[in-house]
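Enquirer: The following blocks contain the structures, represented as structure tokens.
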Structure 1
Amino acid sequence: MVSHGRGEVWLVDLGMAAKTRPCLILSVPFADVERALVTLVPHTTHPRPSRFDVEVPLRFLSKGAFYVQGLVTVPSVKLIRRLGALTPTQLGLVEDAVSMWLGLTQPAAPAAP
């Protein structure tokens, strides 16, 4: 079994149309008695001007963004190779967007003029 951790970016086989692409591991490590699943945030090189596309400059990835609307859970055997990892601050930016997308937090109110 390949060891992987939250905040790491892996090249992942997402299936036919999606092919392989870099993805951020968002889930926590699973125990031996649990299903060997990993929840991921895919990376795209074609981001949209959206609060759900989080640009995180990383030397090991092409310019782009993690798109949290594309959350996916796959078997851990789909992870091909580790590319690198985000800092806690970078991971926090993605977590904030995921929380907003899932309705776990409310979006910040616009600043008063």
Structure 2
Amino acid sequence: MRNPKLPYIIAIIVGLLSPAIPDMGIYPIPIAIYFFISGSLMGLLSPKESWRWGIWLCGPILVLTGLSVLFAGNIDMFLKKDIPLLLLAFLLACLGAFIFSRIRNRQTKG
């Protein structure tokens, strides 16, 4: 029997690994590639959730960033640097998951 919670656990772990990648927070291109590929893989592995995998992938980094702002402050840096990167990551993770879940659903129906 397949564990229905396993894809969610994988998505959270992948989301938590993003800050551990060197230079991930500085440049938007590695972030874009990482979250698009992650979302694409989640869309292929479990197409039922579709674009919602972007929420599961970006959720941990959103929580960590929110806690950082809450306890350390620096709201100006958050608004100028972090929000655009987080939006980019979220949009690309959702887009990748949506596109590849549609591809997977089309292959299984056809």
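Read the figures in this text as sums done on the coordinates, not as results from a lab. The structure presented is a predicted model; accordingly, all values stated were derived computationally and were not measured. Cβ atoms are built from the backbone, for glycine too; each structure is taken alone.
Enquirer: When FRET efficiency 1/(1 + (r/R0)^6) of positions 48 and 80 (r between Cβ atoms, R0 = 30 Å, to 0.05) is computed for each of 1, 2, which one produces 0.20?
Expert: Of the options listed, only 2 reproduces it.
Enquirer: Match the computed value -24000 of helix-only ellipticity at 222 nm (-39500 (n - 2.57) for each DSSP H run of 4 or more, over all residues; to 500) to one of the structures 1, 2, and report its label.
Expert: 2
Enquirer: Still on this structure, I have one more. Out of 1, 2, which one gives 40 for relative contact order in percent (Cα under 8 Å, 6 or more apart) as computed from the coordinates?
Expert: Answer by label: 2.
Enquirer: Moving on to the next point. Which structure, out of 1, 2, was distance in nm of label points 7 Å out along Cα→Cβ at positions 32 and 96 derived from, given a value of 1.3?
Expert: Considering all the candidates, the number was obtained from 2.
Enquirer: Also, I was wondering about something else. So distance in nm of label points 7 Å out along Cα→Cβ at positions 8 and 40, computed for just one structure, reads 1.3; which one of 1, 2 is that?
Expert: 1
Enquirer: One of 1, 2 was used to compute semi-axes √(5λ) of the Cα gyration tensor in Å, and the result was 25, 16, 13. Which label is that?
Expert: Matching structure: 1.
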